[in-house]
Structure 1
Amino acid sequence: MNAPSPPSELQLDALREVANVGCGNAASALSRLVGGRRVSIEVPRALVVDVDDLSALVGGHERQVVAASLEIHGEMAGRVMVVLESGDAHRLCELLLNAPTEYKLKEAERSAFSEAANIVASACLSAIGQLTGLALVPSVPTVDEDDGASVVEELLERSDPSVGVAVVLETRFTASAALPFEGQLLVVPHPASLRQLLSRLGV
C-alpha cells in the first residue's frame, strides 16, 4: 500500500489559514486566562515532518519542557500539544495560582497547567470546527514534564506507530505578563483525518 502523497503548496496554504484561525482563538483564550494580558502569536506554520524529526520542533533532548497532550475526538482524529519550556511553564502556573513554584510542578500546578491547556486546545479546535463544519472535541490532557525528545516519544507511543510522516500545524506564542512566558501550540491531524480536513477546505 502506497504512502499518501504529501500536501501540495495550495493545500499547505489552506492548512496555514486553518492554523491561523485556530491558534488566534487559542491565544485569545490564553489571554483571558492570565487576566487579559496580551498574548501574541507568530505566523502559524503548516509543516510536513518525518515523525523522527518531530522532537526537534520542541527542542529535542537539550530542552526541558512541560507538555500537555490531548487527543482530538469527534469528526477528526489527531492530537493537540501545548508545550512550554520548564521555566515558562512554572511562570504560567505562578500566574494561574498566584503562588511561587518549585523545581518540579506539584499536583496542584500540574492540574492548573492541564486545565489551561484544555482551555487553549478547546478554543483552537472550536475555531477550526467553525471554519470547517467539523465537530471536534479534545480529550482530557495528559501532562508530561521531561526533555522535548522524551515527551514526543511518549506522544508517539500513544498515537498510531505506523505513521511515518506527520503534518503539523504549529505556532509560537508569547505572553507579556508580569511573569512573561512563551510556548508552542501544535495540532497534528491523523493522516486519514487530514484528507477529510482538506476535502472540507476544498483543496
Structure 2
Amino acid sequence: MIAQIRGKIIGVEMTEVLLDVNGVGYHAFIPLSTFDVLPRQGEETTLLTYMNVREDAIQLFGFATKKEKMIFELLITVNGIGAKTALNILSSMNMVAFCEAIASGDVKALKRINGVGPKSAERMIIELRDKIDRIVPELAIGAPGAKDAMSPELDSALLALDKLGFQRLKIQKMVAEVAASLPEGQRSTENIIRKALQALNK
C-alpha cells in the first residue's frame, strides 16, 4: 500500500497530478483543495495517498492534508459512494462546510454536489454523522471548548435548538456565548434558549 509520495511535479491539472519520484512517474487523482495548494510545476511536493485497487485498475488518490484523506476514506465507506464521487465531494465543498452539513443533517447542501442525489445525501448523513467529529471535533456535542463541557442546561438548550433545525456548529457556539454572558444564577435552559433564539433570529 502506497501511503505517501514525494516527488517533482512534472504534470498537473485541476483533478490530477504526475510526480517524478526518483525517475518513476506516479499519477494521482486529487481534489481541487489539494490542487489549490500545490507548488508550481518543476517543484517538489509531498502527497498523502490512498491506493484504490479494482479488478480493472489500480488508482492512486493524493491529498495535501491528513483531514482531506480522512474525509475521503470515510466517504468511500458509504454505500454507493465510490472513489471518484468522494473526490468530487471534496472538490465541491470545503471540509468544514461538508462536516457541518453532515453534523446538521443538511440534505439540501449535499444535494447541490454534482452526482449526489437525495438518497446518497441521506446515506452520508446517517452513516457519517457519528464519525465526523474525528475530523472536526468542535462539531461534537460536549467537545472541549464548550462551556462547562456541556452542563445539563447547555446540553438541553443545544438539543432543543437542534430540533428547531439550526445548524449544529452555529448553535453550539451561540449557546456557549449566551451562557458565558449570563450571570451564573440565570443560566437556566429556558434563559439560554430565549437569548440564543433572539441572537439567531436577528
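In table form, for the structure just shown:
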| quantity | calculated |
| --- | --- |
| Parent structure of the calculated result 13, given that relative contact order in percent (Cα under 8 Å, 6 or more apart) is the read-out and 1, 2 the choices | 2 |
| Parent structure of the calculated result 1.5, given that distance in nm of label points 7 Å out along Cα→Cβ at positions 16 and 48 is the read-out and 1, 2 the choices | 1 |
| Winner on distance in nm of label points 7 Å out along Cα→Cβ at positions 8 and 152 once structures 1, 2 are ranked, highest first | 2 |
| Identity of the structure behind -0.25, -0.31, -1.13 (criterion: log10 I(q)/I(0) by the Debye sum over Cα atoms at q = 0.08, 0.09, 0.17 Å⁻¹, calculated), options 1, 2 | 1 |
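Values quoted throughout were computed directly from the atomic coordinates according to the rules given, and no laboratory measurement underlies them. From a predicted model like this one, the values you see are computed outputs, not experimental measurements. Cβ atoms are built from the backbone, for glycine too; each structure is taken alone.
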